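I've put the structures underneath this note.
Just so you know, all these numbers are worked out from the coordinates, no wet-lab data involved. Bear in mind that the values here come from a model prediction, so they are computed numbers and not experimental data. Cβ atoms are built from the backbone, for glycine too; each structure is taken alone.
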Structure 1
Amino acid sequence: MVGVVGKPNTGKSTFFSAATLVPVEIGSYPFTTIKPNRGIGYIRSPCVCKELNVKDKPQNSLCLDGIRLIPVELIDCAGLVPGAWQGRGLGNQFLDEIRKADALIHTVDAAGATDSEGKTCKPGTHDPTEDVKFLETEITMWLTQILKKDWPKLARTAESAKADLLTLLENRLSGLTIKRSHIFEALRKTTLNVEKPTMWSDNDLIEFLDVLRRVSKPMLIAANKIDLPHAEENVEKLKKTGYTIIPCCAEAELALRRAREKELIDYKPGNHNFTITKPEKLTAVQKKALLTIREKVLQKFESTGVQQAINRAFFQLLNMIVVYPVEDLEHLSDHEGRILPHAYIVPYGTTARQLAYKIHTELGESFIYAVEAREKKRIGENHVLKDRDVISIVSAKKRT
């Protein structure tokens, strides 16, 4: 799950609304319960149907002219203000939501038109890099607050050899979507003495948790309001923070998706252009607005940035790939004859058996082998899947 974060009035909620507006009707979602602050966005990936020269019939996703849109879960975190880790504003709500996120899209007002509290100010008067630093501090201090009260006992236990530090931290932080691998990587990246954690100072603990924040909650910046004055020059400042920066205009994306929903334009999320399909139904104001979006956003930045931010979050920050399980290798279909019915997004490193478990527990337990569809090559349970693999799984009970 990816969290959309940012202070008030940066366009965070507009970004979330644009990202979760359904581009066309889809039969069913892969998530049974979506709370009000959660929604379904889509990652965009070239569908294998064009390469394999077949007409697909997606069931858990969409295929629009060879572009596969695969549902993913997004969470709209409460607007953040300085001091959130101490409970200021909606801090407690924000931090409760962010614990569920695997990665973050930080929506920043690139025009510098909102101050540190999220209040409107003159464009160009606020430095958006300060917002990046403040969010880093809030999350790091939140982690510090959680761990600090237990730290002396954890450190003593680790030094007494009753349990290793890695396991102790894993148990304490497991409810924050922080994995053992994250903790291991953070400990590796610090110069702290892991054999003597009782010697760590408060600053040492903060240093470790700041590294852990970067590892366990990777983040990119959606530099929003890119069409406003001062935004482009501020993007150059934001690039110096070291994060991936996506120039973004969430309002433009929301307008385009709503126009697409009303069938006024032909537009696919992430495209660099659109076609007006029903000019007679557009008012002069609407037509002017659409043409302005084309000129000032799409032609200049090649997209509104919303879809690109979602794609980068899943494919770059979380290192995910797309795989297509099928039952019938000859026709690339399921048992009902539907061609390339499912597209799954899984972490890089996923094995054939792990994919089987993701589809169904019984399939994973009864796994025998799998077949890669392009080369008709038999692969074992530990074979690591590649992006856009088409896989047929052979089990003791059934194939899929």
Structure 2
Amino acid sequence: MSVSIISDIHKALKEESILNAVSGWIFTNFHNRDSFTDELLSIPRDIVSTRRWIYIVLTNGTELKIQHAIEPHALDTLPSSAVYSYSSQTGLQTILTEISVKYGNKFAVLSDADISVISTVDGGFISLLEKCGITTTTAAPLVQRCKGLLSQKQIDSQERAETVLYQIVYDTWQMICNRYSTKMSVSEYEVQQFIMSQFEKNNLITDHPPIVAFGPHAGDPHYEPSETESALAREGDVIQLDIWAKEKETDSIYADISWVCFYGKKVPDSIAECWETLTKARDCVCPLIESSGKVTGAYLDENVRKILIDAGYEHGLKHRTGHGIDTECHGSGVNLDSVEFPDRRFLLEGSCFSVEPGLYFNDFGLRTEIDIYIKDGKPVISGRKNITCPLEIPQKNILTIL
């Protein structure tokens, strides 16, 4: 049974004062469509789910199961104090109406108008709840407490992965420099595959190959080289490296960093000035957290964006400042975002997130990324203590040909 998971949910309901008026948290799934819900509740991937099941964690410390009559074992892995069975839509509505009368009519669900990554409950189910007298509110703060806050063991996992990624960036740049000095060509795809080989060598896994972009391609935040479509590095190119990976262990945490390199001896003033502003924006985050204490992801994003906009770079902005990090690279915790998916959740102890402002133009792009976690109420830049390769953290200068 997933007793510890349910205990975490009860703890989150108790701690999240924003939701102290709710009666509980309602989960549901149908045909295994909602993998996020299954992950949160540790529902086995192979359970038969041809009918909707509903699981309710009440703030009074108990749990309820609602299952279809032909699938009475769908939630056997979860504890409960009461089990309801239905075989028709009318029967299901009757049960939900009785629950709203007995336990209260306001519940948290995985639905949020702004934060799409945790908004997985279908609209039809929300309409059904409304028919039964149940109103809903976002479970986003609860998700953060259950999945988006790292334990010390997870922080250690993230730190180890981060340290390896910095070493891989250094080794990758050494390879590119060697090609330059020997006048041998090097392609985006070659560099990407070199990084992937380093992941395997260092026992890391990733959900997607890294971004390696030369010149104008660096102006596309999600550019992907391929074996058949891959640019060669040219003198004067900006090179963008964006890599993310985690250890091949259960419950390991992602590290996610981006570095900018210059394929030449001297960085042009226009690029250097842009880079200086970008790093200034990135580096404002830690002092803001330290001076303000409890801050939201939206607040940090607003401040980073202001620096870039005030410097005249608004036309180069294409995305938010950062995202939550946990067992997924784009995790369930707080995002540094006030524009795309505005996140007004507060950063809490154990929060882990990227800080990755970027500026993108027709002929080049720049994105710098570090990871930060909150430890003892203070922001900690991941990887800084353990790094052995000669790379500054946070990076102040563009890497140039040695």
Structure 3
Amino acid sequence: MTNSLSFARQGDKTNSNFFEEYLVRLLEERDTSGLTDMVHEIDAIMITVDPGHSIRYIGELALMTPYHYLVTLESEDHWTHILRVDMNSPDILLREVKDPTIKGIFRSLNEVYPIGMRKPNSRYMGEVLRVTNLHDVVECQKAREFRFFSQDQIRKLQLPGNIAVSKPSPYTHNIVAYMERPVDQIRTYALGVSAIRNDVQDVYLSAKAKQEELEINDLIMPIDHLATRVYSQNREVALLEWLSLSSYYYWGSYDIQNQNSSTNVTKSTHYSSEMFSPAKVFTANNTPYFVNHLEKLPSPTETFVRNYGPRLHHIALAVCDGDRHGMENIDFVVKQIASQGRDFLLDVIGSKDDGLKQIFSSASEHSSLIVEYVQRFGDFNGFFTKHNVAELTRAAGVEEELLEMQAESQVTENTPA
């Protein structure tokens, strides 16, 4: 039996007594019930985009990531493009809504937020976790009061029929899905008519040819971590909820005081390398937005959540250690991608002496997601450094303030005098 409490705690942030008590109780119960040993890696992540955006986003991902276009599944109202690196890292299920007027639960999660509503169908939906016994996992989670869409609702939502899907979290707005699959069996998704679309294939092949021409195709590795931003008051419950739904453990939290936020990390109990199952990171303000005028503190994380809603903020990709043409690999990757017109929010931060270097891209116009690149050097034993996280948080906050001002400006221009 896996012992989810056996891993060393990292970090310097003090949690509440509530969190510390229920962390122990929930993980002990998860282990003894058998859930930890039935729930395994992240098999796929699900992203949806507005009509007309999926092909261009695939071109963007094919250039900036190691992902390859595999196939498209067509249902009545959606195209779902399957992107894959290999069977050792998560797939991307990229959904495009065909009709911009279609309403639904996932769109409604965007429409109450001033910037989120500008791309009503553009959002990260959640993760699909591999399980060894789907029926037992779902029944156990239902007994723990988690709620799931019915098979009829999954059909109406046009999600794969071979997965069980939780209702969206009140804390992260993400869903968690389970798919039963023996570890040696290929991933398949029961959804619609399968075809390789020529228009998608052409964009994908062009981007991969450019990636090879730029000499970065062998430098960018699979997903390192997925970073979600939540409201300050939901930090601890979002962590506990994810730990209850997954087989991850609590790695620890760091207080980033100069950005008035904390970064909280969870990792898989089954895999020591994030390449097989990415870490899940949760970032939250230390204080809620309505005390900022009293404390005069920065609030980049809560500002993002108020503008977009609780959701995934960025996908981090590892860059392999080493150098190319006299530059450390991450610097070379960023230089080459920037030469293709892609913007980054700051210069690469960190150093070999620090143990790692990181950078954020600008947010994608298609998914609103940021890509992070991270290169760890040698035997670096941490996950990040507080200085790097503070600089990344600050840079993202500057861009989000600009987007907020643009949104307010558009509202003013469209308001009758």
Seminar exercise, completed: distance in nm of label points 7 Å out along Cα→Cβ at positions 81 and 193: greatest across 1, 2, 3 for structure 2
Seminar exercise, completed: log10 I(q)/I(0) by the Debye sum over Cα atoms at q = 0.06, 0.11, 0.12 Å⁻¹ gets -0.29, -0.91, -1.04 when computed on, of labels 1, 2, 3, structure 1
